[in-house]
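Listed below are the structures to be examined.
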Structure P
Amino acid sequence: MEDVKVNDRLIHVESGTWPLSLRNVRDRHPNISFPEEPSVEDMRSLGYEVIHPTTKPSGDFIVMETIPVQGEDDLYYQTWETRAYDPSEYQNELEVRRRTAYDQVVALEVRTFEKGFKYSFPNGTQQHVQLRVGDLARITGLRVAADAVIDGTLTLPGGGGFIFRTFEDNNVPMTAEEMVALTNGALIAYTQAVQVVWSLKDQIASAELFADLPEIPVVLIEGFQDV
């Protein structure tokens, strides 16, 4: 015999009162001692039926839950009604969706630049070069220093090379020429990523219909960060 669970919703059939919880039913019948999970038959004897969930419709319309209806199997099912947006509702919902999409793009941008792009280092490993604002400033400084070493206007302490620290917290020794190649790669990767971000933001800002809003990808650029 099926039991009524604590999270089940119920309807009082005669009055049409819904949704009710087990706690609501207990409050309505203070003189009855209920088990923790009463049976469906126990509830039915008091005039209550479990509301069985159904899939909420999705689309460009307003969805409202209405009073459950009895199916051909005599069970009661969650019921939905839909209606079209009026013009002001449509604009309000469009603005909500714009803000949601924009926030998703910003979060994707932060995640992408936090980890950075995959790069094949001279030591044979593939690791990530971060592209946050502070990282770009550091990379720019390293590029200036590498150019100076190459043209002979700068000698590093001890005549040594460069050390680059990756997202994985590894120190990778690099020559000046290798550092120039890395900074070139970082500039190209950053430009590619930020152009995708700008494109998504522009599509969101110019959207006049729900269908105009872009689908926000899980990753900004396929293969950008794969190792």
Structure Q
Amino acid sequence: MTEATILNEYEQTLMGNKKTYKSAFLGSEEEKRHAFAVIWRYVVTDILQFTPQVAVKNFNHQIVHDLALTQTFKHIDMNYNPKQYTDWREPLSIAFPDEVRYSLKAQVEEICDRLCKIGRYACTRKEFILPKNYFVGEIGLKRIKIALKYMLDIYMSDKSKAELYNFFGSRIISKRWLISHNLWPYAKTYYQTPLDYFHNTLGNEGSELMYMNELVKEKIYTKE
């Protein structure tokens, strides 16, 4: 679909001639992201007359609502919760990939800080509500791995790889630790045991030998 056609669908909605512009998001995932980028660039550059850098600092929920941008998120599988959404770099990086940098790692780490009330959120009293489906799907799996690495860096950076395998090989103790850091309720969707979660999170840095040793020990203790 051409940019002109995409923008025509969007403008017809803004003018009240159509309820939605979902027809602009027909096609593959790549085509949907293209439509998302076209619409957001148009809003930022032509309607608001912002630079990408100004948009990062000044974008807000009122703009999203008034310019009917809310529906763009669902077409590219991006979570949008007006009560929780604070980092506009994610959508803006799709529209302006050369001007706006977005780090999934940094976003997940901030979510972990909020969930566990650590870092700059250590003194907050307000309960944080995780965005819906945040740890769901392919992107959710990436996030849950980043989250574990982050928590290990904070709380277990002094442990060797062998010690970590041993820790996660103890299912009850490691599961209790993961629950206390708000990870296991989401990780158990993808992994049967904490050991599987840890080993898969390490990826190429993992040790098949240490992993198999822990599996063997677990079977021996289970039999006993």
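Just so you know, all these numbers are worked out from the coordinates, no wet-lab data involved. Fair warning: this is a prediction, and the values are worked out from it, not measured in the lab. Cβ atoms are built from the backbone, for glycine too; each structure is taken alone.
For the structures shown (P, Q), distance in nm of label points 7 Å out along Cα→Cβ at positions 72 and 160 is largest in P. Between P, Q, which one scores greatest on Cα Rg over 2.2 N^0.38 Å? Structure P comes out on top.
Kindly point out which one of P, Q the value -17000 was derived from, the read-out being helix-only ellipticity at 222 nm (-39500 (n - 2.57) for each DSSP H run of 4 or more, over all residues; to 500).
Working: P: -13500; Q: -17000.
The read-out was computed on structure Q.
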